Structure I
C-alpha cells in the first residue's frame, strides 16, 4: 500500500522562536518521524501549504480536495492544524474510492513532549484499515468526518454524538 501524506501546516510543524516569543509553521516533520519509526511501506510527502489552520480558506480546502481527487493513489494522510480540522474534513466528504485521514498535534512535533508522533501512528493505522471515507485521528481515537469537534477547554477531540 502507498500512502500519500499531504502537509498543510498547523501546530505539528510549528517552530518556536525564542527571540520573538511566537510560533511559525516550519518544514514538515513527517519524513523524519517515519524515518525514526523505521516504517516499511511506500509513501511520499507533499506540502500543499504551510498555514495555521485558522488561516485555511474554503479555496484552500478546494485545493486539497482537487489534489486528492486527481491523484492515482487511494490512501491519504493530511497533517492539519487542529482548530479547523473538522471543517476541512467535512469539506472532503464525498470523495469516492479514497481513504483520507486528517491528523495533527496539540503541541509541535519538535517538542520533547508532543502528541504528534502518536497521532501520525494512529493515522497510519487508520488509513490502512478504514473503509473509503474521511476520518480524523486525534486524541487516541478515530472519528468519522462530520461527527467530531475540538473541545478547546479540555484540549482534545471528541465525538459530537456523545454530547
Structure II
C-alpha cells in the first residue's frame, strides 16, 4: 500500500470508530471468502461494519478513540466489527462463531473499556434493544394503569351500592 492509501484507511477507520460505541476483535484465519461475506451480510442487517485491517493501521486509527483500549488485541489476522448496537453485534458474531469454529473472538471494547471473550458472550445473551425497551415501557405503565383501575373502581363501587339499595327497596 502507498503511504497516501494507508493514511486514507487510518482516517476512515478513525472517523468510524469515533462514532462507534462498541467493537469486537476476531481472528478469521481459516474462513473462506464466502463465509466472510456471509458474516458481513449478517452484521450489515444490524448496521454493523466488519473490516479486515493491518494491525499497525488499526493501532494508529485507534488513537483518540475508545478503541485504544483494544489495542492489545491487534495481533495476528484480525477482523474488527464496530457499530452502535453492542448486543446485536455480539449476538451476530457469537452465533456465527458457533457455526464456524475458524472465527475466534478475541475480545472487544464497550464504551471505551476492554472486554474479554466472556464479556462478548454475556452481551450476546442479553435480550435485544427492542425487548428491553418494551419491558421498560411496561414497567413504566404499570403504576399508571393501577392508578386508573383504582380511580375506575370508586364509581363502579358506588354504582354497585346504589344497585344493591334499589334491589333491596324493590324486594
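Any read-out appearing in this document is the output of simple, stated calculations on the displayed coordinates, not a laboratory observation. Since the structure is predicted, the reported quantities are computational estimates derived from the model, not experimental observations. Cβ atoms are built from the backbone, for glycine too; each structure is taken alone.
Quick check: 3.3 is what I get for distance in nm of label points 7 Å out along Cα→Cβ at positions 117 and 149, calculated from one of I, II. Which structure matches? Please report the intermediate quantities before stating the final value.
Numbers: I: 3.3; II: 4.8.
Matching structure: I.
Consider the structures I, II: one of them gives 22, 18, 16 for semi-axes √(5λ) of the Cα gyration tensor in Å as calculated from the coordinates. Say which. Don't skip to the answer; put the middle values down first.
On the way: I: 22, 18, 16; II: 56, 17, 12.
It was calculated from structure I.
So if we calculate distance in nm of label points 7 Å out along Cα→Cβ at positions 37 and 69 for every structure here (I, II), which label has the highest result?
On the way: I: 2.9; II: 3.6.
By distance in nm of label points 7 Å out along Cα→Cβ at positions 37 and 69, the leading structure of I, II is II.
Of structures I, II, which gives 1.00 when FRET efficiency 1/(1 + (r/R0)^6) of positions 5 and 101 (r between Cβ atoms, R0 = 41 Å, to 0.05) is computed from the coordinates?
Considering all the candidates, the number was obtained from I.
From I, II, which structure was relative contact order in percent (Cα under 8 Å, 6 or more apart) = 23 calculated on? Walk me through the intermediate numbers first.
Details: I: 23; II: 27.
The correct label is I.
Assign the value -7500, calculated as helix-only ellipticity at 222 nm (-39500 (n - 2.57) for each DSSP H run of 4 or more, over all residues; to 500), to the correct structure from I, II. Intermediate results must be reported in sequence, preceding the final value.
On the way: I: -7500; II: -20000.
Going through each structure in turn, the value belongs to I.
Which structure, out of I, II, was distance in nm of label points 7 Å out along Cα→Cβ at positions 53 and 125 derived from, given a value of 2.0? Mind showing how you got there, number by number?
Working: I: 2.0; II: 3.1.
It must be structure I, since only it matches.
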